[in-house]
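Next up: some structures, all given as structure tokens.
Read the figures in this text as sums done on the coordinates, not as results from a lab. Bear in mind that the values here come from a model prediction, so they are computed numbers and not experimental data. Cβ atoms are built from the backbone, for glycine too; each structure is taken alone.
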Structure P
Amino acid sequence: MPSVFDRPSEDKSVLEEGSGLTPRFDAHGLITAVVTDADGGEVLMLAHMNDEALRLTIDTGVAHFFSRSRQRIWKKGESSGNEQQVAEMRVDCDQDAVWLKVRVAGHGASCHTGRRTCFYRRVEGSVSAARLVTDSERSFDPEKVYGA
């Protein structure tokens, strides 16, 4: 499927200062998407979008991503009910990353583990003895929502 976006400009000033959406997808056809809570600013997740996922997100106002493991588009919340309504979308200076500010429906969780954020573990200790400490509770039981 051809891109619905303008072709990225070779002119840096057009890319960085122009008004055209010209996402720069990587060699795999993906762009990084950072997702934060629209109200509190908490980082909820990081994912990837291809051309179709980005187009669907813009057209529907609901976050869509490309699953690298499943090699398909997925609408966030399609299984769990934790749909992400996009309040605002931004691109970075060279248009190779997007930032979605969202409001989460359902349980309010964005992580498939049942937690509000995918960043639920804190790194502690020194480099030689680093460990992960979980600091949030689950909002839902993933086995009940997604099955075993």
Structure Q
Amino acid sequence: MTRAALLVLADGRFPAGGHAHSGGAEAAVKAGRITGAASLEEFCRGRLHTTGLVSASLAAAAALGLDPVTLDEAADARTPSPALRTAARRLGRQLMRAARKAWPHPELDALARRFPKGAHQPVVLGLTARAAGLGPVDAAYC
């Protein structure tokens, strides 16, 4: 069951809104930092080793059961751009809506009450993984 949950949670078709966010690629194109396949690859690798690593760590920590409010504050502190903070919270809210239907869990309900406008997406992802019976490594990979 847990591997099936991992496949569902990691699937880009899961209705969590992540498919609609580029992580700043459009802005990088406009600024001339992405001009073709090679610079897009560099951009994606850079995101993976910076933002991706932070997001994976936050998701793993949430899956372990660390305090989601503290983790959300940590995500805020590590996201200097107000636009990216807003996007992360919007994605978290969208994921929360789908997760609560797929894997009802009191921790998800409590987080939704604490953050009605959405917690950061990696924190919600970690709690969702936990609700689905997945561990921290699975949450980090997602």
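Quick look at the values:
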| item | result |
| --- | --- |
| Structure responsible for 3.1, with distance in nm of label points 7 Å out along Cα→Cβ at positions 31 and 63 calculated and labels P, Q on offer | Q |
| Distance in nm of label points 7 Å out along Cα→Cβ at positions 47 and 119 - structure with the largest value, from P, Q | Q |
| Value 2.7, calculated as distance in nm of label points 7 Å out along Cα→Cβ at positions 23 and 39, assigned to which of P, Q | P |
| For relative contact order in percent (Cα under 8 Å, 6 or more apart) computed as 35, the structure of P, Q it came from | Q |
| Entry that produces 24, 19, 7 once semi-axes √(5λ) of the Cα gyration tensor in Å, for residues 87-126 alone is calculated, selected from P, Q | P |
| Structure responsible for -20000, with helix-only ellipticity at 222 nm (-39500 (n - 2.57) for each DSSP H run of 4 or more, over all residues; to 500) calculated and labels P, Q on offer | Q |
| Per Rg/Rh (Cα atoms, Kirkwood Rh), the highest-valued of structures P, Q | P |
